[in-house]
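In what follows, structures are represented as structure tokens.
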Structure P
């Protein structure tokens, strides 16, 4: 039995080794990396003449996320035109290595890659489109093929194309729903706020869905309070303050967005309270944003007010 176990382990080891096969060498420093990073620097500077010196005459660039099987790629002339486009249309352009990342140069053993070096990079590209104000801020992965003359002959780029959709759409005016001055959802918000004013807690919170979320300026990012927690907080508030009145400022708006079918009421108020400890009267500007579901229940409340005004 012992001999069988040893034999089995030996076979397993041989199989493990047989599954590994080297196919070249990876370099952390290489002339091809220098070429790629120098070209990128010239690209960011908008120097198309200098960029041209790093590209082979038969250069082609490709969008790595393009599903068109017949894509021909962009020529050297096209790419250099792109350098000029970025210079004219994007402010504050930056391309830097992603945190913790660095480029690799790969020399493959197979015959198809004897005369070239592949360079792969992980970078962050950022800038501001100067016509639309759309912010560009995303990771980018690129693969370069550098020939034996240390010229880039191929570039394949992988990034998020949604930002360009946003840029294109921002060139024209487009409606995204309707704004209402009067609406049943506005009525609900008014009834809810004035129920709070009159300390009718159960009635006020009856307008909320049982899974509603509550957020304010003091809420840590990514966190929220549930319905029971918000009720508790409000009751504690009533222990320390008397509400004199809650008065609307201007008028509320109901926004029915086409995108996502979102239903939102924005309302502006002045919260007038008296602090019980010292009888000090305090007026606090308050902005409330309420999201509604299809059943007419409030599913989220965001409150913008300065709690420091209550402490001064």
Structure Q
């Protein structure tokens, strides 16, 4: 396992981050513990969660698993989505942030969250309000670094300017979706990260299972997530993505590498990706993702894989000037 600096925080994190969305949901406590132990045995020190995963149970399970060695773990969680039926039980207001973080700390059994992500951009709350709330939490020692998940580059850039103007804690980490068929982050998010020295932990490097070897041009396995889950089915609905998945699987077979290992290795090989978030429902399912650091991702192999999918146009959309 390799370790990389998380932006300019000085914190070193593993190149793989274990996502815990299934903890307390598809995975009971015993299976969650097996996945956690497998990740720790491979050197993972980075764990990602959210206050609404499994209606709070994911944080509870994760909190118990890290209790005996909390200081060895770099812990993230997220807030924004609804934590109650109350009209103010969601969003990014200071009022909501204080309540949500207090509840997360209780569930996690810890005194601080290393990185707290705003799970989504809140169009109803001015960034000044959100950033001031985050600054209060940083000064109280309840969170160490603010982060932005699913934000557009312009939203993060605006937030960085506001934080600098007020001398508040800035977003230090971004968490975008990034995989072989979802490469929008390459256009502005990853260049922003490079320019402003932000850490980046990407989620869904296997495309919700699309790049697991189960899918292809005319291949849709019965009972699979992209077939049965409406959200994932919509996210990966374009036919070209399935054609790419089939070609990717064939290339992996040529290289004698599990597609999951290759997909995670490809995403993590981008120079601006600090850590790729992996996950699973069982320890057995998680194993190929944990093996990603063993893949020898040469520049030639990286280029071959990249050529299988569509490269997004530049931000200015001036394709003729990209020769």
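Each value in this text was obtained by applying a stated rule to the coordinates, not by laboratory testing. Source: prediction; values computed, not measured. Cβ atoms are built from the backbone, for glycine too; each structure is taken alone.
The table that follows gives values for the structure above.
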{"read-out": "Of the structures P, Q, the one that 10.2 was derived from, the read-out being mean count of other Cβ atoms within 10 Å over residues 68-75", "value": "P"}
{"read-out": "Structure with the greatest value (metric mean count of other Cβ atoms within 10 Å over residues 76-83, set P, Q)", "value": "Q"}
{"read-out": "Structure (P, Q) behind the derived value -11500 of helix-only ellipticity at 222 nm (-39500 (n - 2.57) for each DSSP H run of 4 or more, over all residues; to 500)", "value": "Q"}
{"read-out": "Origin of the derived value 12 (relative contact order in percent (Cα under 8 Å, 6 or more apart); candidates P, Q)", "value": "P"}
{"read-out": "Structure with the greatest value (metric mean projected area of the Cα convex hull in nm², set P, Q)", "value": "P"}
{"read-out": "Source structure (of P, Q) for Rg and Dmax of the Cα atoms in Å, for residues 84-251 alone, computed value 27.9, 84", "value": "P"}
{"read-out": "At a computed 5.8 (mean projected area of the Cα convex hull in nm², for residues 196-267 alone), which of P, Q", "value": "Q"}
